[in-house]
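Each structure below appears as structure tokens.
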Structure 1
Amino acid sequence: MSFILENWPLILLALVSGGMLAWPALGKGGVARVTPSEAVRLINREKGVLIDVCEPAEYAGGHAAGARNVPMSALPGAKELPSNKALPLIVLCASGARAGRAAAMLRKAGHERAVAVAGGNGAWRDANLPIEKSTRPA
């Protein structure tokens, strides 16, 4: 007990620095956020599934190559989502804001490995990752 009392400033410093290291991994709302390069690693190494929650018109204008379009309003019960809930779901939107909310919804639905791409499609483009335009009507 005397150790704690004598070293409380160091213990407090260790707790604060640990919290600061964990904060970026949690992102907003407690949902993990990944960079585009981390998203590519999840896709290539862990068979992650890329989900774009943009509305169909936004999706048709340009989206990450291979992304499935599941608008946020259609997420509950969407058939485009993989039935294997152990697979990582990498969620994208235009800026990353909707993706965070969508990833939280997916986690509540049992997809515990749902993560949002920080910066969304804009960050995907900035990382020079492939973008494709939809040929289907919006």
Structure 2
Amino acid sequence: MQFFIDNALLIAVAFVSGGMLVWPLVRGGAGSSSIGTAEAVRLINREKAVLIDVSEPREYDGGHAANARNVPVGQIENSKDLPSNKALPLVVLCPTGARAGRAAATLRKLGYANAKSVSGGNNAWRDAGLPMQKSATA
């Protein structure tokens, strides 16, 4: 017992550092539904993933990832623009990535088990030098 009293600070540091190592696993780091742009490109090139941009139409028209389908986040549950093959991976984008995470969770509930959001959204996509386009109406 005296050992624990004498080394309380070291024991506390050990628990805190262990907790910091475990936190990403608890929070969803392993098998997380958020991916980086490099993983998104890999999914598109190797697994035929479909790009879904959940921005509002005005945002989408202003600039989006090339070949992305626009399915606004509020219309996901009733959209006919989603692929009928629910086994295909879906890469979900929005301007910053915040709505894309929620949209990917909704898509997984709808049966699209491989729906992943891109961390940082279109901003990260653009910063990575990946192709962007504007709609003809913009």
Structure 3
Amino acid sequence: MQRIHDEGHALCDHSAGHDVHMSDKPTSYAAAQINAPFEAIRTITGAPPRFYRGPGGNLSPFIVGEAHRLGMRILGWSVDTADYRKPGPDAIQNRAVENIHGGGIVLMHDGGGDRSQTVAQLPGLIDRLRAAGYSLVLP
């Protein structure tokens, strides 16, 4: 985590347990799910995460409020590459390119098992997006 931070990448809070049904649980549970990774990132790197992304996009007024209370902005996405289904590098890349628009956010995963397909297609995706006039920025 420290190396990722030191290299200038943004670490985001995505909950402690990736519970896509967190909004249906008690607020104390949701608060703990948000606060634990927030504190871990802040303790390890010395900087709090700037963004919170709800697992599966699941949010509630409480979850949004808790993220905001901690100073985080909510991060969503406009293109889901479905890379977690492992459809192959070409399918991941094509789904991103065919569905992107100005200001869009492409969702890809770096955890949850073998991500070699996601990683393999990234250089080509970046080249294609830049060739189409897009730039890669943090929100």
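Each of 1, 2, 3 could give distance in nm of label points 7 Å out along Cα→Cβ at positions 52 and 76, but the derived value 1.6 comes from 3. Taking Cα Rg over 2.2 N^0.38 Å, for residues 4-67 alone as the measure, the highest value among 1, 2, 3 is held by 2.
Every number here is computed from the coordinates shown, using simple stated rules; none is lab data. Because the structure is a prediction, the values reported are computed rather than measured. Cβ atoms are built from the backbone, for glycine too; each structure is taken alone.
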